[in-house]
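Student: Once you scroll down, you'll see the structures, which are given as structure tokens.
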Structure I
Amino acid sequence: MINLSETLTWKQKFGLLPIHLRPLINDSTFVLLNGGNGDFCLQTENYDDLTPDYYSKSWSSSTKNFLVLDQGLVKIFNWEKNVYEEISQDVVKANFNKFYQYLLSNSRRSDKDVVPFIVDIFRQMRNLTREKTNPVEALNLLFVLLSSLEDDYLDLDENKWNLNKVDIPDNFGFFVDKINKGINNIKPEFDIIIRHSAGMLFQEAQKEVFYFSSQRDLFGGVSSTLETISSSYSSIHYTPPYLSRTIVENALRQLDLSKTSLKILDPSCGSSEFLVEVLKQLRELKYQGELEVIGFDSSQTAINTSNYLLRYEQRTIWRDQLKFKFLIVEDSLRESWDNDYDLILMNPPFVSWELLSNSINRDAVQHTLGSNFIGKPNQASAFFYKSIQSLKDGGVIGCVIPSSLLTLDSYKKLRDEISQIISFSLLGKLGNFVFEDALTDVSIIIGNKPKKMSMPTLLWTQNQKGVAQEALRDLRKMSYSNELSMSSDLYSIYQPLKFPIVKNTWKPVSSSEHELLTSLDLLVAEGRLSTIGQIFKVQQGIRQGAKNIFKITEAEYSKLSIKEKGYFRLVADNETIRYGQFQSPKTFIWYPYDRNGVVLKTVDDVIKNAQFSYETMLLPNEGLLKKRAGITEWWGLTRPRNWQFERQPKILSAEFGSSSSFAFDKIGHYVVERGNAWILNDLSDENDYYFYLSLFSSPFFDRLLSIYSKQLAGGNWYDLGKMYTSQIPIPEIFRSQEASEDLNKLHSGSHIYARLVEIGVQISEGSFFDKRVLDDWIQQYLYPRI
């Protein structure tokens, strides 16, 4: 039975999170949050207030609709449309999903919302006052502007509002009047704005404050156009409210809230999106203990914003229960952290090694990670490791991290170390569409200290815009409904049978991929399947060391003498292979090597045997070629790869691709450059290559790549190198007759082997073949029980 007045109903049905609209006033008015679009206010009891201003409350909370339950009716107040509707509660219950979709259709963001309204006034204020490019002073004026909704701005108590000394410019009263009037007779309510819209508001303000050009319109009036320039600072990738909300919610589930005190840290706090959110949710959970909140950031504007917001929380809600401290630092990693935190929440800076500003920052990353990394770590990995070390026993971490930390081999030592310290309760891969200003592949982690025997909930999403919000909403729905899993074509949420799922990584996969992987592991354990690494040598292609100097076109090649042609080979790279064939036009590369190594051992040998190439290709670039590191002969390639010296049959693949990125080089004509060569360890017949070409060209192999390999942003493309493909299970056709009855069918002469060889030949020749039929054969005979 649907009970509309129970917030649990909305949690379970739609994955909405109810937060009290004004926690100090009553217990029956909520903001129901779903990730931005579709948030609305709900009042479960009607009051005898003759002038309830529902429009002001919903506008101030960044929602469109205010719902009131009253005497069997659902009353809907939509401030944007300026309409009031009544619907029978029985009708709503009978059409609950349709009703919610109706609310969503009338909840889209607009430029009339409270956040763009205030930001627009802020822009005009800065232009009119000719305020210089001082972001600290600009934010201070915004704090005064907001505080004027509650107090006289000419007589503000700086201690009450936690403000620094502010010089009020001339004509400031114009903007105070403007914000107090609101829009269309809808008045802003300060408490609701600060409690429910501050996250979005101050993130937008942070983007605006750094640089601007004073603008006037054509007639000399105030313009709201503000020219901004991106600036790199610690909070540049702002945490969307829906994400911080989910991380906090799931972190608090792991925390012992019977403790008499909690110590909380955000080491890259920005505008304190996480810290304000955790205070809000702790209030909802009726936490009674003391709170110590600490934040670090390198931006003074971020620190000032945090102080302003936390002071309001302290003054209005928590009072003596809350103590907070925010520190401006050059680099949080260089600071000494306490080691007794109950809760650490963060979205650390996602700065690659190459983009770290100086050697001091790099030293801080290296010092923090110690021996737990190979190569060039992302700064976020050091924040993650230091945070885990700073938790007390019983402590919890909830954070955003780059997905590379879950999968790259260079982080394996770090993953192994962390796995001995904490247990995961939630691990989710959200993809490239989380941050508005970056295409970083994002994941989230909720972890507990110390290490316990437990299985995490995994969340996997398709790499598409909007999917992360939908998946996180269903994560909440699943939790409140006590469901074990949820799955769709776009995302999966479940507990795996084992973790890690993919060997040596923390990679989340979809539930269907998890089922496939479980079946594959069983077939490998039974000896019915081997791995690519056991059957093939997967070799990396050559490196020229000087881009395209050594390459010539087919037309240029045709003009060479027969002798000089012998020092060139056809080259295969990312652009060469499509759908099992080598594409035209063909390109040739200088390759003066045979089975014994370099053929032209001196410059005189080059001039004597390849004079045209020397004079047109090598000599004009001699200086550049000699500067290459690690070369023996300056006229040769930097890494010619000695396994290519002798011509041999091999499957070639692109460096990055899919099942359409493989082809068979029967004679060994090609030298692979930006790509890989797949050479059988035990070749009994060249038809074996056609057999495996069929397998690698199948849609089923794309499924295997999606599990084991690294997916690239922007499409179904995977890294086809040895690092990511060596563990993929495939049948081995060289086993003894006693090994497996199923695999006996694969030996030369069987109809299955012969059919797949035939399809491999068709692929190589460009003949039509039906991929669905190929998949049926492969799954039925090569991967039984899958």
Structure II
Amino acid sequence: MKLAVTYFTALLLTPLMVLHAADGFLVEQGQSRGEIVVAETPPRAVKLAAVELQSYLEKITGSRLEIVTSPTDAMPVKIYVGESEYARRAGVNAEDLGRDAFRLVSGPDWLALVGRDWDFTPVEPWARSHTDWLNNKQADWMTLAGHPWQNPVAASLYKNYSKQLDIWNFDHRGSLNAVYAFLGDLGVRWYMPGELGEIVPKSNTIALPEVNRVVSPKFEVRSVSRPLISSSEVDDALWYLRLGANEQYGILHHGQRNLTEHPDQRARHPEYYVLLPNGKRDTESKKANACLSSPGLFQETVAYARLMFDHYDMPIVSVMPHDGFNHCQCNECKGQATIDRGPSGLASDYVWKFVVRVANELAKSHPDRKVFCGAYSTYRLPPLSIDRLPDNVWVQITNGRPIRELDNETHNDAAELRRSWQAKTRNPLSLTLNYTPFTNRGAYRPQYWPHVIARGLRDTSGKVWREDVWLSSGMGGLHHPGMSHLNPYVISRLWWDADQDVDGLLDEYYHLFYGSAAAEMKAFIEYCETNYARLGSDGGAVGEAIRLFDQAKAATAPESVYGRRIALVEEFLITLRNRASQMSIPRPAGLPQFRVIDMGKDKWRDARDTLVIDGKIDEPFWNGYSLRGNLKDSDTGKKPRYPTHFRVRWWNDNLYFAIHCTGELGVPPNIGGSRDGDPAIWNGEHLELLIETDKHSYYQIVVNPDGSITCLDRGADKKNWFNWSAQAEVATHHGDDFWSVELKLPVASSDEDPLHQLVGNMPFKSKTSSLDSGKGTSLPWYFNLFRKRVGSDDGETTAFSPIGSEAKAIDDTQMFGEIFVQ
């Protein structure tokens, strides 16, 4: 719906006498002239719609309209909410409307707010809570399935229901959307959850409007992760509905987890799981992925989908691999890797061939049902060996439109990716958007993307049927609502009309939400959008953002409604202010630098093909150029008793480390942990690699002489440190007086998979052809490498960049040395 900003502004200053009004009034001079009419047994959404309409008309006018199931003679004007006998008598129904679409129609003495409504009915067994599944329903499910399968959809179905509002996420809510649109016409705005976030104009008169329009969303499914409809705070659940959000029943990311997570499945069928480079099947890690060449896994995938189609009546089932995808190294799978396509296409043909096999088999029994898979991680690019996907395959692209960055290159790259997938399917696409607070990475930077959102939604309107927006990792409510409400608000408005003027939408927002500080908050928000990248490493940019915000803060009284809204932004900016203080401290002079060899250059062609990651460091890949770094005593900077030296290479979007650790002759190193992720790794000798890329600060990778590895994302909240995986390939080797390690670290320039791999661009010290082509950055990376001989007699600690005896922690990023590629 296109509504002029000037109209809204006038609406807040004058009585609500809607232009082109009929002769009647809903409320006149504070007196009710209308009543709300619903069906005798209305759908759930219609019940709520009537209550919402009644509540806000009373907030606007102070007059309360009654809700009735048949018209009375008490009031001259009738407001029909939802389909009913009386709405149909007026000639209004929802017969030709799609999901969530609605009609606003008026007559001489009536107004109809009618949409497509439908009540979702869950199928047993399903969980009313997490404990209900574990204690009661899981046993019923296992009997039904007859296999050691998980059922995340039924186990978490309660998260799609609001007990307080009696609304399911999967309900069709056209009439509720009609009520919200009508209230929007009256000037009501819900910018943020809760009373502080809403705008309600005041007037003692509302005229019966003259209206006749049909409104359909441009995106059929409009999902946001926060707030949840099941939030314990009713304001959060209501805001979710007022955004016009919904969800598709049956959609699940990483659906293969249903077949691989159960411990009994891992014990019975290790052949279903990826073969790792060390020759073992991965049946232990939390996100153990599947061997897609396994006949048994294929058969179980098909059987599982058929059960979900038949018993739960799901229209679509996900066969997407588990998160943190690892390409199986068995002979049949390994040969399907397309290494030359880089980290985003390495497994594309491998994964999508499996999807097609499953889809073709399911089409024989369920031709009307769909198979769902995401274009994600190493299978984000379309497969080359498949000309056209079967019509029962639906594709979702993670970050299929830009979530940040205003530059043309970012938008053009996303558009090209969508076009390449659209060439493979006759179906519209689905998109998932992972905004920064979802991962808590770099979350100290204000997240304002209205113009990026508007451009992306204009580009995808009519080509995308579903958007799935991940906003926050908070609980049921919106994380830092004072800052983070603007993005979902803008998204929600453009989901219905992608062509509307975003600057007009924003000008109205600044005026209504920030009042006397409107101009200053506009300057702050637009500066943050334009300079987001610089806010991570440029102290001057951070200082300017804070200066602009402080001007906005000073432009209005703290106790006013505008001041209280600005105070919520201030709460978010605490970390940014701390970051500004850190950036203002210059790095000490004399920190070491390390030059990385770019193995992509033609002169290294023969050498790079010799690499075998076995921990031995004896290939020409490492020895063709002698440049190496040495570790020094971490406190004094002097030569250590037990030397350690290392080499680093860059090749095909991977960072390689080779590290040689000298020890005492005949004395093996002390081993702490013997499994990946084992906290005991710190109880024995180990290496710690700390890396700050141009896009993220920072990662921590710990490796011990046994080849066990632990990965941490130290840029996330502490509780989420261990959720990240480097997806590293690691191997160690032992000699009589040394141990050595080879480490391969994949690097992705896109953060579409933020929980895996290093995120950054290849750092160049000087301009090169690669930099000019957009594949690298002149922004620096920083790192430090420690060796800790924990458990030995000397307990020696060495480092590439010594931190000094006065340093409090090894993770002082100001002491990291620079690393660059030449």
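Bear in mind these aren't lab numbers, they're just calculated from the coordinates by the rules spelled out. Computed from a predicted structure; not experimentally measured. Cβ atoms are built from the backbone, for glycine too; each structure is taken alone.
Student: Thinking of I, II, which structure, once distance in nm of label points 7 Å out along Cα→Cβ at positions 75 and 427 is computed, gives back 5.1? Display every interim value, and only then the final one.
Tutor: On the way: I: 5.1; II: 4.5.
It must be structure I, since only it matches.
Student: Which one of I, II has Kirkwood radius over Cα pairs in Å, as calculated from the coordinates, equal to 29.3? Show your work: numbers first, answer last.
Tutor: Working: I: 30.3; II: 29.3.
Only one of I, II returns 29.3 for Kirkwood radius over Cα pairs in Å, namely II.
Student: Assuming 20 is percent of Cα pairs over 26 Å apart, for residues 379-514 alone as calculated from a single structure, say which of I, II it is.
Tutor: Values: I: 20; II: 28.
Source structure: I.
Student: If you don't mind, there's one more thing I want to ask. Who wins on Cα Rg over 2.2 N^0.38 Å, for residues 523-682 alone among I, II, i.e. which is largest? Can you show the working numbers first?
Tutor: Working: I: 1.14; II: 1.64.
Going through I, II one by one, Cα Rg over 2.2 N^0.38 Å, for residues 523-682 alone is largest in II.
Student: A follow-up question, please. Compare volume of the Cα convex hull per residue in Å³, for residues 307-546 alone across structures I, II and report the one with the greatest value. All intermediate terms of the calculation are to be shown ahead of the outcome.
Tutor: Values: I: 197; II: 161.
If we compare volume of the Cα convex hull per residue in Å³, for residues 307-546 alone over I, II, the biggest value is for I.
Student: If you don't mind, there's one more thing I want to ask. Of the structures labelled I, II, one was used to calculate distance in nm of label points 7 Å out along Cα→Cβ at positions 163 and 731, giving 7.7. Name it. Mind showing how you got there, number by number?
Tutor: Values: I: 7.7; II: 5.5.
Source structure for this number: I.
Student: Taking mean count of other Cβ atoms within 10 Å over residues 667-674 as the criterion, which structure among I, II has the greatest value? Could the numbers behind the result be given before it?
Tutor: Working: I: 19.2; II: 16.4.
Result for mean count of other Cβ atoms within 10 Å over residues 667-674 over I, II: largest is I.
Student: I've got another one for you. With distance in nm of label points 7 Å out along Cα→Cβ at positions 251 and 603 coming out at 6.4, pick the structure among I, II it was computed from.
Tutor: Details: I: 6.4; II: 5.2.
The read-out was computed on structure I.
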